[in-house]
1. 1, 2: which one has Cα Rg over 2.2 N^0.38 Å, as calculated, at 1.32?
2. Suppose you compute relative contact order in percent (Cα under 8 Å, 6 or more apart) for every structure in 1, 2: which one lands on 22?
3. A value of -21500 was derived for helix-only ellipticity at 222 nm (-39500 (n - 2.57) for each DSSP H run of 4 or more, over all residues; to 500); which structure in 1, 2 was it taken from?
4. With distance in nm of label points 7 Å out along Cα→Cβ at positions 66 and 98 coming out at 4.1, pick the structure among 1, 2 it was computed from.
Structure 1
């Protein structure tokens with residue numbers, strides 16, 4: 001659970017909610033082919049599941065109300081990886097702030113593969 005303090009009280013967000021919110025936005029970015037499982041549990045789940053889970057390859061860390069997001073992605077061959085990463089960073093920071101009010105301090109984008 002991630003907690004966020006407001007002037008009206010405390011709001012708790014499940015990590016799975018934030019992961020799915022971020023996953024939907026990242027997979028819709030231009031140049032992103034998909035996400036890569038970040039741990040063995042996700043790899044096993046994806047093998048037995050007919051479709052890839054939206055929160056695959058996403059880890060959310062919380063420290064004093066500020067969030068750090070780690071993403072593992074696969075990009076399209078020939079695309080500018082720096083442009084894709086900065087686009088993802090801006091989109092994730094905007095969407096999380098807009099939907100939850102929580103500030104995203106850092107987005108770590110790890111490119112784990114390239115597909116044609």
Structure 2
């Protein structure tokens with residue numbers, strides 16, 4: 001099953017859900033007002049929209065995620081690869097490495113991931 005698209009403002013909302021779930025919709029609305037500057041109506045509209053798309057569930061006024069943060073991140077990376085790098089992971093990584101400021105620890109972690117891919121771990 002394909003992960004539903006989560007747009008940028010929705011993603012900021014989802015980050016609050018992921019951090020606080022399960023969370024009552026009233027408490028989530030207050031949190032959105034504090035963190036995102038949203039009105040109650042905006043929060044409830046986003047809850048409804050994301051519920052209809054299968055991103056979150058609002059049951060008995062309790063909001064939980066159906067799409068987890070890692071799944072959303074992986075879907076974003078897949079879309080980025082497809083749209084900006086013609087599906088080429090090496091091109092993406094080359095751009096990331098050229099632009100990024102990688103610490104020695106970052107490089108070691110990336111190398112360990114590559115080594116694990118090679119060995120199938």
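Values quoted throughout were computed directly from the atomic coordinates according to the rules given, and no laboratory measurement underlies them. Bear in mind that the values here come from a model prediction, so they are computed numbers and not experimental data. Cβ atoms are built from the backbone, for glycine too; each structure is taken alone.
1. 2
2. Traced to structure 2.
3. It was calculated from structure 2.
4. Details: 1: 2.4; 2: 4.1.
Computing distance in nm of label points 7 Å out along Cα→Cβ at positions 66 and 98 on every structure in 1, 2 gives 4.1 only for 2.
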